[in-house]
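Presented below are the structures under discussion, each in the form of structure tokens.
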Structure I
Amino acid sequence: MHYINPGVFGGTSFFHHKPTGFERINQSRKPQYLQSVTEFLQAHPGTFYQQYFTKADLQFDCSTTIGYQQNRLLVYPGSLLHSPAVHPTKDINSDVKVGRLTANMFIDFE
């Protein structure tokens, strides 16, 4: 991921899933992770809502956040639990010259 625009914006946070201990979800871990999330949602109805995930909660701890800095390049495996650390009121803007702007690249090594 490449941070493009100048300015003070939210970076990218990485998470640890408390119930499973996972920080990465690969094919072998996917069934256990999905089962754990499903059980949590069934036990805690009304706790899921659509938003940018930016902090810890009952299921996840934030292990680290890499700050936004223009022209910074982050390289990490897509299997890491991650989320943009977006501040909706200052990072989101319909003008691409003003808001948080990133270029996301996906490379598959076989």
Structure II
Amino acid sequence: MPTLFERIIAREIPARIEHEDELCIVIHDIQPQAPVHLLIIPKTVIPRVGEAPPDQQATLGHLLLTAGMVAKQLKLERGFRLVINHGPDACETVPHLHVHLLAGRQLTWPPG
């Protein structure tokens, strides 16, 4: 069964798309935890970052570079946070690797 993100990539489920290229899609989170809350999702299904095979190294790097590019385009010079959840204790809700980009307010530390 396809994941929620696979269905968004296939345009079966609508999403507000901020950016898309051959390797990933960037969408606005439907339950934002900050004024800016984007999800950077690889088009290749990688269930979790800790399960990423070595041949996906370029994809993983592309996700981070895309995060920086999108943050620059959105003028998030005051700062942003990137989060990757892995497993139930990290509140992972979709078993398809994705990077959260959070910004637009003062973020607290430690998170969680």
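Can you spot which of I, II the value -4500 was calculated from, given it is helix-only ellipticity at 222 nm (-39500 (n - 2.57) for each DSSP H run of 4 or more, over all residues; to 500)?
Answer for the origin of the read-out: I.
Taking relative contact order in percent (Cα under 8 Å, 6 or more apart) as the criterion, which structure among I, II has the greatest value?
Across I, II, relative contact order in percent (Cα under 8 Å, 6 or more apart) peaks for I.
When mean count of other Cβ atoms within 10 Å over residues 85-92 is computed for each of I, II, which one produces 15.1?
Source structure: I.
Which structure, out of I, II, was distance in nm of label points 7 Å out along Cα→Cβ at positions 5 and 21 calculated from, if the result is 4.2?
Matching structure: I.
For structures I, II, which has the highest computed value of distance in nm of label points 7 Å out along Cα→Cβ at positions 13 and 45?
Largest calculated value belongs to I.
21.1 is what came out when mean count of other Cβ atoms within 10 Å over residues 37-44 was calculated for one structure; which of I, II is it?
Traced to structure II.
Read-outs throughout are calculated quantities, based only on the coordinates presented, and are distinct from any laboratory measurement. These figures come from a predicted structure and were not determined experimentally. Cβ atoms are built from the backbone, for glycine too; each structure is taken alone.
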